[in-house]
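Please treat every number below as a calculation from the coordinates, not as lab data. The structure presented is a predicted model; accordingly, all values stated were derived computationally and were not measured. Cβ atoms are built from the backbone, for glycine too; each structure is taken alone.
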Structure I
Amino acid sequence: MTATVLSDSFPNRFQRESLNLVASLLPLSSSAFYLVGADMRHRGVVLRNLEAEAERNYVENFLHLDPLNPALFEHSGERVVCIGELMNTAELLRSEYYTGFMQPLNHRHVADMFFRRDGSIVAVLSMLRDATMGQFKKEELGLLRNLQPFLEYTLNTVYLPRRHRQRQDVSQTYALTEREVDVVELIVAGASNKIIARELGLSLATVKTHIQHVFQKMEISSRTELSAKVLGTGEG
């Protein structure tokens, strides 16, 4: 599996660097770092060694079956939770979540790191292993729990405020709607129309309409021009 190619500059570098950091500290087969909205919908998803289609399938068909669903831990205070701590092997292997989602992707062990702001989960870093890598050890989970406060602090004091400021700057400068800014972010991140449609839950025709409006408002004619203008706006 390969990760979606994304821009180094905007808007998800912190997420990708966090995935790289965790992967350098312990063996993983794949991982994901996504933001969580008030409706628990995934936003700003960044994947490492995982196809976008797998994340889409998870959200649409298996999120409600996931023992690590962040909605279940909203008020728990847990920093890092391992699926092996919640279910024994027999329970996991016969569960619909495992047979329908984990097994086809060769996932066997999962640990999720939750990030909160004002008590609510705002992001999740999910770490996945295949069967050959073994379960997450007590020492590894301890390392992740010690790392979590640093990543959470950086997320809340640097990354999310900067991301919000960038979105506001782009919106105000070019009179874009919130949905149009969503589209702009994904274009700058290197996403195709198909990926934008999947990420935002839109039809391809609607995505094309949004892009047309964005180009008109920004007085541009290409994605390259869009990226140049947006990154220039964010640098101010």
Structure II
Amino acid sequence: MIGNRSFDRADDELRPVKISRNILKNAYGSCLVECGDTKVLCAVTIEESVPGWMKGKGKGWVTAEYAMLPAATTKRTPRETNGRKGRSQEIQRLIGRSLRGAVDMKMLGECTVTVDCDVIQADGGTRTASITGAWVALHDALETWHKAGKVRTVPLISQIAAVSVGMVDGKILLDLDYHEDSKAEIDMNLVMNDKGEFIEVQGTGERATFDRGRLDKLLDVGQLGLYELLELQRKALED
């Protein structure tokens, strides 16, 4: 059996979350998101061009890059100098897909929004923390783009957050840290908008299968955490 959870949390409780905005001078929008001991720096840049396959369509594009700094983990993680590894590619595609669900591409126009998520400290949930922080940085970037007269209205159509949920030693837990994630029987990542609509549901039976009833319980616990994260994002934007 697992002992007390990190930060003395209940099973359905998030780790302490802190979102600090305007971290970088040169980015259109940036934030440092801290979910317990996981810390991710998110930054957004915008270019007035689109990939070749999108030219002439009158639509924009949102893409993401994800990386982990060498000292982010207890054992040094080598830099990915020769291209992204499979895990990093999968995560940055997830971040990009999630954020595209928040933007009206026609309103954006032929611009490319790039979201960089750099993990400076990892203790589980780096992909979900990246998405939650990236949305805040994206919000600020599009506000800045609008104030600069680049678009008529802010092309943001929804709010996005993400969280992990899983089963460890038969117990459903919200927002797994590394210790919990490494021994989870079921591991799930959820991405949701502020309408309560899921954008992505990634669920895996790592060491156990799960039926529809258990899936529903996992989704219920995860959704409650997501609503809390959405509220924390809104509070961060008020600062």
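Here distance in nm of label points 7 Å out along Cα→Cβ at positions 94 and 118 was derived from just one of the structures I, II, and that gives 2.2; the source is II.
Given 1.8 as the derived value for distance in nm of label points 7 Å out along Cα→Cβ at positions 14 and 62, which of the supplied structures I, II does it correspond to? Derived from the structure labelled II. Kindly point out which one of I, II the value -13500 was derived from, the read-out being helix-only ellipticity at 222 nm (-39500 (n - 2.57) for each DSSP H run of 4 or more, over all residues; to 500). Corresponding structure: I.
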